[in-house]
1. Quick check: 2.9 is what I get for distance in nm of label points 7 Å out along Cα→Cβ at positions 39 and 175, calculated from one of I, II. Which structure matches?
2. Compute mean count of other Cβ atoms within 10 Å over residues 15-22 for each of I, II and report the one that scores greatest.
3. Matching task: 1.25 is the computed value of Cα Rg over 2.2 N^0.38 Å, for residues 63-230 alone. Pick the structure from I, II.
4. For the read-out P(r) over Cα pairs in 10 Å bins from 0, in percent, a value of 6, 25, 31, 22, 12, 4, 0, 0 was computed from one structure; give its label from I, II.
5. Which one of I, II has mean count of other Cβ atoms within 10 Å over residues 47-54, as calculated from the coordinates, equal to 17.8?
6. Out of I, II, choose the structure whose coordinates give helix-only ellipticity at 222 nm (-39500 (n - 2.57) for each DSSP H run of 4 or more, over all residues; to 500) equal to -7000 when calculated.
Structure I
């Protein structure tokens, strides 16, 4: 059985313990992503019973956070498929997220206490990041520092904890792998934010340039705000349904100010920091390849 299928099977076993058929029905409806965190864990810790359990726990936590996120964002799709809140209801999505969280924590309590600490602590950070993400949409955020703190908490903290925990399982240098995971997570989120501008709706599985409409001032917009002459006009487009003329103006200004190119460079530089963290480790080639696949691409 392929590794990621083993992880999915383990998740199913964890949910079967609930003895509640609807939970399994909802699990079948979840849109599965690339399972980056699981790939990272098995690259560091190898494939064994404990590493597969850790993968399952982390994926359940990640899925729970997305279920809640979709309710907050009123999202009707997730990875190109209908979201649970669209298929059922907001209440169902929230409660199923709670089932996934609580089952993950129950299984986590049976693991090494350092692993249990780092994973559970990252979920607190993740929740703070989610709240920050919502709060930062109240008004136009021009602070790069606030953006960086938010994406660290919301995205990078769980990836950092996953890499650290896998290193603990494998008796490797946890600090090196934690640094790799943190920078991988930061680069991952920045690239996701950049793709919102550079990719089309078909590729994204959601409308292009939706972040700005939803009130998210991501790294390309932060660079753009810093450099564009007509700052007030840019702010006037914030949280607005943009017409073709306005979308074109943003794209042209992104090019003219090099905001987009420099945002891509920033993400790539953080990716290189991740690579540098583990360059002397014996399994570094595969981890370097994960990072390179992310940063060496067409934007």
Structure II
């Protein structure tokens, strides 16, 4: 097993769904197969407008031939392992190059950086994870006396201990819920998508909650397009099927609600959920359809 980088473009010609599958040609079969049972990091090239850089992590479960395309294969992602980074990590940002395995012996970027699938060292994996999932300033650069920046590396020197710490966090439900909330709340600018209210408490914390459209316990991934920012009462109603959303984000009120007029009084005047700031973060129709079919009370 080995960790890897999977390059994914939002305008990809491949049949990718990062939380579920990654399509690739035969030439990458050996490299992708080496990642089975291990974690990979998704990367969006710097040439893409508004690139997210290293933007998510997931675990490869299987590799299978793609029955729909000749000489194509699909890496199937282990359910429940995909996780968006709340902090997208640039290829070459303020901290310098984070994926140092693409450097050649002269310290320059080599042709390896152009590969759509490439192996990733434990050190580079940990560095990207630390930056992508950081919740405070624990992983910001420190300045030495010469004025150079370096990454904070306070872990024990044993690689298996270093790796275990990161992987344990990736599987922690508590950690994943916290990171999912941060990602969704930021996507909606801390505003409830249904009421339009943006409430911040005295401590500067947004009162809005991050709702999974398709719940985790029913196969829903921790991906921003499976989330929506809702106030507490609206979240409760959404989870219990008293309200739902159309593919166009029209807010639907259940005919089984005992007080539908009061529910409608909470809805913003447009009658449609307020979309996230970035179109790519918009709720995916597949998750909205699942909620209407399995949760929403018609």
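1. Values: I: 2.9; II: 0.6.
Structure of origin is I.
2. Working: I: 12.4; II: 18.6.
Largest value of mean count of other Cβ atoms within 10 Å over residues 15-22: II.
3. Values: I: 1.12; II: 1.25.
Traced to structure II.
4. Computing P(r) over Cα pairs in 10 Å bins from 0, in percent on every structure in I, II gives 6, 25, 31, 22, 12, 4, 0, 0 only for II.
5. Working: I: 17.8; II: 14.9.
The value was obtained from structure I.
6. Numbers: I: -23000; II: -7000.
It was calculated from structure II.
Just so you know, all these numbers are worked out from the coordinates, no wet-lab data involved. Small disclaimer: the values here were computed from a predicted structure and weren't measured. Cβ atoms are built from the backbone, for glycine too; each structure is taken alone.
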